[in-house]
1. Work out the source of 15.9, 50 here, i.e. which of I, II, III gives that when Rg and Dmax of the Cα atoms in Å, for residues 44-171 alone is computed.
2. Computing distance in nm of label points 7 Å out along Cα→Cβ at positions 132 and 164 gives 2.9 for which of I, II, III?
3. From which structure (I, II, III) was distance in nm of label points 7 Å out along Cα→Cβ at positions 60 and 156 calculated, if the value obtained is 1.7?
Structure I
């Protein structure tokens, strides 16, 4: 059984806040959904690489899918989705779902408009999905508090950052360095640039890392889960005993 590599791909999967499988929920008015699965494209701004397309296809019918081809708005081929790299989602009482993710560097002048995916099934049938892309550049979150490399600070009650131009939603990720860098918290989608920390999440004497994902929309009928997202650099802080 193949799985996507750990590290950035695993984080990427966490950022997506994926909707329910299109196999059990086919929303005809939403062009991202087909009877075969759910298709979406994001433009991502990360601190360690140039902007890129994130192409995604999720399905419970993974054994039936032959391949997924993605096309620019003018019909030119963009790239296939790599069917050998995926994450497995297991949900109580629901079919297992595979989420296929492929990253492609943005061209010099990426076109806006409706991107299209053709999903080819092993029985010879095809399905078509669409996602609309608006081209713009979303800045990364800045002004993160606690600030980078803050040492021996009082136990914080919240994390905050400056509003990101063009962002309407945020998500926060926290890791515990004393637990081998384990992710200990992933927030729900936030509408304000702050997170009130759950009581007991952070401990005195602890060492933590955190970062912010900003997105312009959330589960939009044309733009998908989000159109453009940015990811802040990781921020380290320690809490006084």
Structure II
């Protein structure tokens, strides 16, 4: 695995553009007066070999994962409140997701992505195990639903699943409680509001573990999973 690291600082206008790309907000606004100062944007990038496999249908293959920590909600100065995960595939994924309100098909032509999040840094806690069959640790407290249980939400986002794979929120559309989702070209993206996944690090840069699996149908067998080579997760900070 080749690891590429980058940390940058964006202007407020750039962070506003980042929020727009991720599918919108849903949190509380900053109100009147002067605009809050966002914290420096922090990114980590990882690359992987193209080795997706599937017995039928599309062998979706992940070749890159980029994490971005920002303060896009902008209601408190200097506070990190959003994690965005961009997943790059060998294939074009722009039209591969099931339609809003629908689950993955059984034909192997749809794309489902499960982003698993280790929010406490303890590999001995969590209710969601790694997709690496050689590792028995269960470090992940939250995952995004890949679209096979329950399904893609009516607003085009996905549920965030907690203990036992149960949705952390069920109700009217609320992007701050959902994995805000978009797909363009070869990149699938999801954004998470940090308080929704129990991350309250304030001005500290949150170190969150990330694993990504891809699916092409309802059989729960991933076509690809990263990281591999006996690693469990990659992280949002060095």
Structure III
């Protein structure tokens, strides 16, 4: 298989999530349509379903599932490669080759990695779209506070995103698809799970309910579900 190293790095960075909510091991299934991953974060507060399309590769082969761990360092290794990189899997080794440089990475037996390929059945009140970069602008504002809570609320054709803390920001955006009535609050896991997404985002919201976020690009589709803060957590902050 052959792919630009930056494309592979970008995909892995987005599906890995970050900080305490980062996924460090997962099964990557190289099927006919491309590479797919279904994984929960360690605390099971978030779930990521990612698909790196076969079309993102210059050369592609459906080799089936492989197990990868230590994903943080795997991304650092891939960062050491540039342009088109050749990937091969033989036995328990993943090999990357590019311009005379070769690295061998030990794979993990997929039987030892817990995974759940079934997507949760969720019903939402409203679904709306945020343009690429807008959510990151909001997160940059929120990060001026510590241990903040982010609330999302939909109204008729609008959505409001606000936060607790010393610096209380409120962002109000038009959302023509919203009927209103959805409201949920989230903690640090929301930022850890969504901060690496930079494309247009389709967001689905309910009442004290998980949020579902889908990013679609030319190369990939990434679906992330994040649990809301429960009432006991909110009371503990007050």
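Derivation of every value follows stated rules applied to the coordinates shown; laboratory data play no part. Computed from a predicted structure; not experimentally measured. Cβ atoms are built from the backbone, for glycine too; each structure is taken alone.
1. Details: I: 19.3, 62; II: 15.9, 50; III: 20.8, 58.
The read-out was computed on structure II.
2. Details: I: 2.2; II: 2.9; III: 3.5.
Clearly, the read-out refers to II.
3. Working: I: 3.9; II: 1.7; III: 4.5.
Among I, II, III, the structure yielding 1.7 for distance in nm of label points 7 Å out along Cα→Cβ at positions 60 and 156 is II.
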